1. Once relative contact order in percent (Cα under 8 Å, 6 or more apart) is calculated for all of 1, 2, which comes out largest?
2. Say we calculate FRET efficiency 1/(1 + (r/R0)^6) of positions 196 and 228 (r between Cβ atoms, R0 = 41 Å, to 0.05) for every structure; which of 1, 2 gives the highest result?
3. With helix-only ellipticity at 222 nm (-39500 (n - 2.57) for each DSSP H run of 4 or more, over all residues; to 500) coming out at -19500, pick the structure among 1, 2 it was computed from.
4. For Kirkwood radius over Cα pairs in Å, for residues 268-403 alone, which of the structures 1, 2 scores highest?
5. With Rg and Dmax of the Cα atoms in Å, for residues 116-203 alone derived from the coordinates and found to be 15.5, 46, which of 1, 2 does the value describe?
6. Match the computed value 101, 58, 53 of Cα extents along the principal axes in Å to one of the structures 1, 2, and report its label.
7. Out of 1, 2, which one gives 5, 16, 23, 25, 18, 9, 2, 0 for P(r) over Cα pairs in 10 Å bins from 0, in percent, for residues 188-427 alone as computed from the coordinates?
Structure 1
Amino acid sequence: MYFINLLPAIAYVLDMRHRTGGAYSINEVILASALAAIVFPIFSVQPLTIVGVTGLINLFNYTDYTIVVEHWGIDYLQFQAWMLIWAAIFHWLFAVFNICDYTRFITDMTSETFGFYVGIVYIQKGIELLILEFPHSQSGGWLSVTVAILFALTVYFMQKAGSMSFGPFWFRKFLSDYSFALAAVWWTGFTHIPGYIKEANLEYLPITRAFFPSQDRSWAVPFWELPVKWVFVSLPFGFLLMLLFYFDHNVSGLMAQARQYPVKKPSGFHWDFFLLGITTIVSGILGLPAPNGLVPQAPVNSESLSNFNRIDVEYEDNEGVVPYQDYNDWKRRSEADRHRIEHKIVRTSLVEQRVSYLAIGLLTLGTMTRPLLVALGTMPRALFAGVFLVVGWGSIEGNGITHKTLFLLRDPKMTPRGHILLSVPKRKIALFVGIQWLFFAMTFAISQTIAAIGFPVIITLLIPLRFYFGPKWFTPVELSLLDAPTANSPAVMVSIGKDIARVTGEGLEVAPDTGFAGTRLKGRVASDVAGEDGDDQEAERLRMWRIRSREDEREAHIQNIASIRR
């Protein structure tokens with residue numbers, strides 16, 4: 001997790017350093033990551049959510065630089081400090097007035113669109129980093145492209161090994177868990193091979209003095225020197241940043257505590273968002289890029305803290321989870337023949353603790369020491385372009401937008417008979433995924449302009465659109481097949497103030513907050529299928545949904561684990 005947290009952050013700061021005149025560089029991003037990774041495991045309610053520097057704050061920061069420095073000549077770090085001060089105030093107001101409760105309205109329609117956008121932006125940034133290698137040296141540029149692609153492929157296939165059936169389980173899990181670290185060490189060493197490779201003059205990670213800012217300044221930013229006019233100009237910038245963090249951080253927390261992770265301790269979204277405001281204002285005063293919840297790393301942390309075991313393939317599980325006590329009971333009952341039956345991999349428990357995340361924070365802070373900075377300086381910049389590529393592709397490959405679009409393009413005769421989307425009219429699938437493509441296109445388009453800081457508004461607008469128009473355009477059963485709640489864990493719903501039935505529909509006809517078909521509606525329609533009403537179109541859709549083969553469910557679970565790890 002130390003490498004998974006650190007390498008993407010350094011990749012983001014390479015782009016930030018180039019676009020902000022060196023205001024943010026390696027020491028700033030390390031200190032920002034360490035600040036969050038020390039504060040949150042000690043003071044947060046739920047320390048499963050990994051907090052650090054994201055690629056989207058990179059986009060936000062260099063857009064600010066273009067506006068306030070290149071157009072108006074204002075001191076950049078002073079403006080950033082006030083922007084983060086305002087953002088922190090908005091964080092605290094949202095936390096005090098329980099605005100985090102409204103994250104229960106976030107569903108896969110919104111989070112998949114956001115994830116797809118993040119994936120495309122990351123791949124774009126990876127390509128831009130590689131383009132920057134060519135002015136220095138043509139041979140170095142092409143070698144950088146080779147190293148970046150090979151690094152990305154190495155990580156990708158090592159993570160794939162976790163879901164393969166070849167080799168012992170412990171070895172496959174080792175390759176999957178340490179794919180980033182092993183690939184980084186291997187390809188860093190590769191670029192130092194004497195001869196033509198060494199002579200290609202690759203660009204390496206720029207480093208500076210230990211525990212000092214990258215520029216010639218003190219750590220404290222003199223934000224009080226900013227003209228009063230620009231103090232208030234920074235206010236809307238701070239609100240937009242808070243809006244980004246509201247969505248990004250809370251979705252990270254929801255994903256880290258999703259139903260497939262057997263979380264027992266309750267969440268604390270409001271306090272944790274208040275705490276994020278504190279780290280935000282400290283980042284502004286110190287001249288650091290503000291950290292927030294990391295969408296890819298948060299569920300990976302929960303994954304790494306999960307205990308996996310093999311169990312009888314016919315044993316009933318709840319979204320890939322079998323309680324540890326039930327697993328032990330099965331193990332004792334089947335001691336004689338459990339080695340001869342087909343197995344599946346399930347989670348049996350989740351280690352909910354603060355020590356490992358705190359250790360990551362201390363290790364990250366230690367990275368600012370001179371020996372480790374020198375070690376980082378041996379890593380080629382191309383390797384971090386590869387980080388962008390593999391993380392971006394992971395967000396695209398396992399995304400629901402990708403799967404639904406490919407389903408619409410697939411030859412119907414080549415589609416498995418038990419496919420869940422066969423029970424939904426194609427025009428409804430096209431409408432659902434078309435809305436996602438539209439909002440992705442608008443978000444991506446605005447992020448290519450000077451108005452890029454407004455992209456959180458477009459993503460956030462998809463939440464009320466889904467709430468108000470989703471139930472009007474789709475039936476409850478269609479929504480249950482096409483969409484899913486992001487807040488789907490009882491431990492999460494304790495924090496955001498509502499009963500889980502309002503989101504999932506358990507014990508109800510229809511979930512009031514999401515429009516999904518409730519268990520009572522499913523049971524009633526299933527009864528109609530068994531009786532004389534078997535011709536009803538709605539009943540037929542639900543019947544096809546209910547008779548999906550267990551093999552398809554197991555495959556979906558395996559793909560879900562693999563996509564989260566990527």
Structure 2
Amino acid sequence: MKQIISLCIAMLFYGISAQTITAFKFLSADIGWENDFEGVIDNDAKTITFTTQIWVENLNKLPAHFILDDNYEVKVGDSIQESGVTLNDFRKTVVYTINDEINYTVKFISPQATGIPVIKIDTKNGAPIDSKENWTNIDSFILSDPNNPEYDILRTGLPQADRIRGRGNSTWTYPKKPYRIRFRQDVSMFGLPARENWVLLAEYLDPTFLTTSIAFELGRNVFELPFTCSYQPVQVYINGSYNGVYGLTEHRQADPQNIGAPGRVKVDLLEGWFVELDDYWDEDPKFKTTKYELPIMIKSPEAPTDPTNSNNPFYNFVKNDWNELCDALKSKSFPENGYRDLIDMNSFIDYIMTNEIVCNHELGHPKSTFSYKDKDEKISMGPLWDFDWAYSGYGTHNFFQNPYGWINKHAFFERLFQDSVFLKMYKARWDEKYSEIADISNLIIEKGKKLEPAANEDTKRWKIEGGYGDNYPSNYLGEITRMKNWWNNRVNWLNKEMVNLSITPPTVLPKNSLKAWIYEGVLYVSGLTENKEWSIYNTLGAVVHRGTATNEKTTIMLPAKGVYVIHSENNAIKIVY
């Protein structure tokens with residue numbers, strides 16, 4: 001310590017400079033701000049830090065204005081730096097070296113500098129995106145990828161504007177909104193097949209931003225389910241404001257070119273079909289099967305005339321295919337009645353198993369469950385979608401709870417497990433893929449470490465009143481560890497129980513045992529188990545009500561309008577008030 005003090009005194013006495021940067025900033029004209037942006041200099045740590053969530057123009061090619069305590073040579077790598085002239089990419093850490101001796105690390109703590117791509121969308125005249133039905137015109141669309149500049153996109157000043165609107169069911173009710181983008185022509189994103197329609201998933205409930213990504217990874221790379229969507233985490237700005245971390249993926253549809261690609265199923269556009277099984281049942285054309293009453297909405301084909309008429313005879317062949325399958329499953333002669341000739345057994349097995357692994361209870365309703373059939377082919381399942389109710393999250397921020405137990409499956413899917421041939425194939429598929437499934441836990445850690453800076457920015461943005469609230473997990477890597485541990489426990493449990501899986505698989509609760517409806521602000525709940533605890537949560541994970549059921553039915557006044565989750569034993573349902 002005495003030596004350091006003596007050296008500093010000598011430097012002052014003899015006029016020797018400390019080789020320090022005394023000022024470092026970016027001019028307002030360069031970054032699109034009203035004022036200059038000055039960095040916080042720590043001359044002890046030799047760091048210069050810029051912290052903001054405001055959009056910074058030209059961050060990939062900015063000239064820094066700096067002042068030294070003397071006239072020194074400054075370099076970045078081998079490039080000599082001139083204040084106010086030399087351009088650098090500040091999306092990544094930049095090291096300024098003085099006289100080949102002293103290094104200053106310049107770092108942005110910003111959504112634009114977290115290592116993942118950034119999408120900036122500005123609408124015409126700053127119009128809000130406040131509808132799921134009406135499109136809003138886009139004035140400019142910018143994609144900036146710090147690691148792969150060949151993927152950068154700039155779309156502005158087009159003869160016809162690209163468009164954006166809201167999407168989702170309950171997810172549209174959350175503070176952080178999901179969106180659908182429609183370009184005026186097919187556009188390739190991140191080297192993926194070009195297409196018009198893309199989706200930005202808000203991942204509002206997911207504190208890891210990995211639940212959807214990992215499920216897609218499982219479907220695409222482990223089970224090789226055809227048409228599984230891709231997934232790219234991105235930072236999103238809308239009309240100049242930071243909106244958080246989103247998942248960019250494909251909009252699910254029948255491929256208009258009949259080729260097939262991620263999210264785009266390959267079916268003949270006149271004699272094939274693509275449908276969604278969803279008990280929201282809110283899009284025409286739609287129908288319910290005569291057996292099992294499966295709620296089916298037809299995505300493709302589209303009738304040449306009167307396309308939204310559910311009774312249009314054009315759609316009879318879709319209805320016939322589904323009724324034939326459901327009749328066969330329900331038949332007393334099942335399973336040796338030819339039903340296996342109607343479905344792609346491998347597709348059904350891989351689809352159900354993927355949902356089982358991630359504990360996705362959407363198969364119990366069913367919701368967000370997709371299926372397709374090409375001309376002269378069998379009925380197949382996919383693409384995979386919607387994992388807000390997976391990973392033992394029960395529709396709240398608190399994922400990765402109980403990793404044990406079989407998922408609730410609709411009676412239609414349960415019936416398949418009463419076929420010894422299906423069951424044998426299912427168990428054999430598990431044995432074949434077990435090691436790959438178990439290895440996913442390593443991928444969780446790898447992806448989580450990469451996403452940490454981005455997730456921290458999202459938490460800063462949304463952990464506010466009306467956003468994530470006080471119940472949102474603030475330790476991102478802690479949630480990643482919880483996810484990894486949950487995954488390991490889940491896979492180990494399934495591996496042990498798969499041996500015991502029999503013709504009648506264990507079922508947590510019978511279909512639709514837990515039901516709820518609202519009338520004049522009163523919540524009515526049925527299907528409770530007497531003397532068992534039940535709870536109501538809001539979407540922030542806060543407990544609205546908790547008690548012990550004294551009867552199979554009960555009522556309670558809800559405190560306010562919103563989305564609620566009712567949880568009883570290992571069953572849960574979501575209801576919107």
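We did not get these values from a lab; they are worked out from the coordinates using the rules stated. Model, not experiment: these values are computed from the prediction. Cβ atoms are built from the backbone, for glycine too; each structure is taken alone.
1. Sorting by relative contact order in percent (Cα under 8 Å, 6 or more apart) in descending order puts 1 first.
2. Numbers: 1: 0.10; 2: 1.00.
That would be structure 2.
3. Traced to structure 1.
4. Looking at the calculated values, the largest one is 1.
5. Working: 1: 15.5, 46; 2: 13.1, 36.
Source structure: 1.
6. Working: 1: 79, 56, 45; 2: 101, 58, 53.
Answer by label: 2.
7. Details: 1: 5, 16, 23, 25, 18, 9, 2, 0; 2: 7, 30, 36, 21, 5, 1, 0.
Structure of origin is 1.
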